[in-house]
Structure I
Amino acid sequence: MHMADALLSPAVGATLWAAAAGTIYYASHRLKKDLDDSKIPLMGVLGAFIFAAQMINFTIPATGSSGHLGGGMILAVLLGPWAAFLTMASVLMVQALFFADGGLLALGCNIINLGVFPCFIAYPFLYKPLVGKEPTLGRITVAAVVSAVVGLQLGAFAVVLETVLSGVSELPLGAFLLMMQPIHLAIGVVEGLVTAVVVTFVWRARPEILGGASAAVPGQMPLKRLLAALLVAAVVTGGGISWFASEHPDGLEWAIQKVTGHEELKSPGSDVHEILAGAQERVALLPDYGYRNPETAPAAAADWPAVDSGSSVSGLVGGLATLLLAAAIGWLLKRRSRSA
């Protein structure tokens, strides 16, 4: 659901940039008050895991579309809303800058759409009440699916509004909504089930991370081993499982294609769009999760799975960059809280 710059006017893009920057500042301020040392490496490792997981598009049967994990609910449940939002912002920044995934003008929109709705609406108002003070497998599953669906529906609705308010595309409100909401309903169900699996694993390994205990229970998985397991999952996912990503367009691309007949829209061609497109082209080390000059890179297999060294390198480099950025944010906030 990463928006491209072609969907947005400079005015709408700048407004959402300002909103995202303000939310990042406020989340940083709130996180300083309750940031413990164990959360800092968890922010980094989970950021790397979500980066890798977002590389995996899964096919939505009978639609010709695909979806990928947003990850906001996983982050919110395991980190709390403030750390989760900052970690999601780290993931999206790395994707936009290093891999040209999501436009630079659209970065503020993507941070709001994929970060605010799951972390600050779906998590506190749906997940927490549904899971209650005594989590069970059933409660976690129901809460994860419901909150993931609602969070994604709100994000998809925001994409439509931001696009229509921009007025630079041929996407009408009614037709775009009719395509966006149902396909993201299906994607949300899958995301909810994946969220339940990840959250249940962590809950059984270290329940205090979810607030289920005040301290680790003897005999449970040591925190370092849990972090190592999540890191291995990120490496395996980004380095190898990414070869099995669906070749179908994702939900947003599919909706655009259904309404306009084209998967991608032409850039409006304004000075702002041209400047940002040029800047992104210069800084993206591995655009579209592949080598910058594919003609000089090792040839990738044409068949599925797409065994591609460029994809593997992208998964590993992006995961590492996200880990370092998210952990650095946590470390800096912790340091500032101590010196305050």
Structure II
Amino acid sequence: MPSAVGDGQQAPAAVLCGVGTARGDIVVPNAEIAGRLGVADDWICARTGIVERRRVDAGTSTADLAVRAATAALTSAAIQSVDVVILATATPDHRMPGTAPEVAARLGLCGIPAFDVAAACTGLPYALQVAKGFVADGAAQRALVITVDRLSHLTDPDDRTTAALFGDGAGALVVRRGERSEPGAVGPVILGADGRHADALVVPHGQFMRMRGREVFQHAVIRMSQAAEEAAAAAGWSLGDVDRFVPHQANSRITQAVGRRLHLDGGNVLDDIAHLGNTSAASILFALAHAAADDALRPGHRVLMAAFGSGLTWGATTLTWPNVPCVADGPDRSPRRETAR
């Protein structure tokens, strides 16, 4: 069963104080994909909720996207340094080393811990739990969490199951040491995995992504619903207390199905996939940032987040939205090094 990692009542909290995003620069409308697949534009939209997706060019690395989002998050938090960098990605630039040390160096953050977390689309709750651990035991006063994926280069353009789904993007957040009663304090995190179904969504070595869509759909709905219920209960909330539910933006039909299963008002369920596609681990942060910009997410709103991804992995957590600006696309002025792609 999924488990909530201990949240002792006296333990310091990890409090959200900065949010940044960076999306791919290339707009790919459904028409470009539909013709190749031999389907109509509205066939894609009806099955995914996607109208267009953002992707990066071949010269843009995972680290490039991560630096842009991280710079934006640091700007949002009005700080220049943190004590640890945790980068969640399924598309590292190298097998070795991890992408996080390069990103930290390009941010001017040398000498601190910097490492990758591999939990696919569930990267945000997994990385948040790690950040909470650093803060709770005093190893860090501030942590930078980056979620970034560049899945377009792993997607088979001729595969109807996956060709239309994925976009490229990065989200980042800063958490600081604070009190559990503060707005922005990250609640108990529910995490789970079931490797018996790992081959339902997989990238075999040297190949494109392969997904058994119906199976993934069913697991995603069940696991995100269960994790969301457990996270709300662990935070002392009923589902009726939730102002905004933010699931991983995998597919609009999955988002709607989870909302129905949880008996949530449809207006409280954020669906942000239409113009970005599935941005994997970054999708929840994009949804939060866009809702805040549109005034659909306001300080004091009780937010429930849930994610599901390859592994199979899943996770969920809560927070009360703080008064924090969300910054898009921070400038990347750092030196780049050659990256194997």
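Since every read-out is calculated from the coordinates, none of them should be taken as a lab result. Just so you know, these numbers come straight off a predicted model, no measurement behind them. Cβ atoms are built from the backbone, for glycine too; each structure is taken alone.
For mean count of other Cβ atoms within 10 Å over residues 225-232, the calculated result is 23.4, so let me know which of I, II that is. It must be structure II, since only it matches. Which one of I, II has Rg and Dmax of the Cα atoms in Å, for residues 41-160 alone, as calculated from the coordinates, equal to 14.3, 43? The structure behind it is I. Each of I, II could give helix-only ellipticity at 222 nm (-39500 (n - 2.57) for each DSSP H run of 4 or more, over all residues; to 500), but the derived value -9000 comes from II. Comparing distance in nm of label points 7 Å out along Cα→Cβ at positions 249 and 265 across structures I, II, which is largest? Result for distance in nm of label points 7 Å out along Cα→Cβ at positions 249 and 265 over I, II: largest is II. Ranked by FRET efficiency 1/(1 + (r/R0)^6) of positions 97 and 321 (r between Cβ atoms, R0 = 30 Å, to 0.05), structures I, II are topped by I, which has the highest value. Matching task: 35, 60, 5 is the computed value of P(r) over Cα pairs in 20 Å bins from 0, in percent. Pick the structure from I, II. The value was obtained from structure II.
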